[in-house]
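The structures considered in this document are given below.
Nothing in this text is a laboratory measurement; each read-out follows from the coordinates by a stated rule. Fair warning: this is a prediction, and the values are worked out from it, not measured in the lab.
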Structure I
Amino acid sequence: MSASDTLKGVLALFKRADRWAKGFYAFNKRGDRISASHPDASCFCLRGAVQRAVGPSGGWASIDLAERFICQALAKPGERPEAVSIANWNDKPERTIKEVRAAVRKAHRLALDSERAAA
């Protein structure tokens, strides 16, 4: 699965604000922590949403690639993308779903540009 496809899946998942979460990869409807790939998972942090979008057969390489583009999108000018923590960024108390969506849209554009350049 391409990174742009994965990130498109994350955007689709976060179309509804109640699908986004903080503090763990995923939660069920009761609020219990659960694997992002579990069928009962109903809301996700940004990293959990990437795992969910990739799916169980997508593999860690697909997750890693999509997360690299997210880190690029989140990096401040002069900051190395490798130094960005998606989990810490996602879990900040002031973080909003609008900011998460904007970051994923930026990451999606970066992934598309990279994929087009490689074609």
Structure II
Amino acid sequence: MINKKVIKKWIEALRSGEYKQGKFGLYDKDSDSYCCLGVLCDLRAKALKRTFKQVVQKQYAILPKPVAEWAGLGTNPVLKDDIVTAARLNDMGVSFKKIANLIEKKFIKTEEAKK
């Protein structure tokens, strides 16, 4: 089940400008940049008071299962047309703000419309 509280924090973080956007991995130490999924991992690390590396463990390009379960998502959530994943959109250069809008539409507004 979707954890709306977590998803809303993720949306807020993506829109905040606090995270530099990167591609092709959850986090790139050299450029200090995150993919959209890496931002969610960082939020989980902060919530647990752990390091990013401790939360991500050996995962590189998709959400580690504990992070996905915390948010109520799959390891690479589909955001568009039932096939386009968050990671794919990120790696195609879609901005964090646009990805945040898609996340909100898919997981917050869609869930509210079902009620």
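Can you spot which of I, II the value -13000 was calculated from, given it is helix-only ellipticity at 222 nm (-39500 (n - 2.57) for each DSSP H run of 4 or more, over all residues; to 500)? The read-out was computed on structure II. The value 42, 29, 25 for Cα extents along the principal axes in Å was derived from one model only; which of I, II is it? Traced to structure II.
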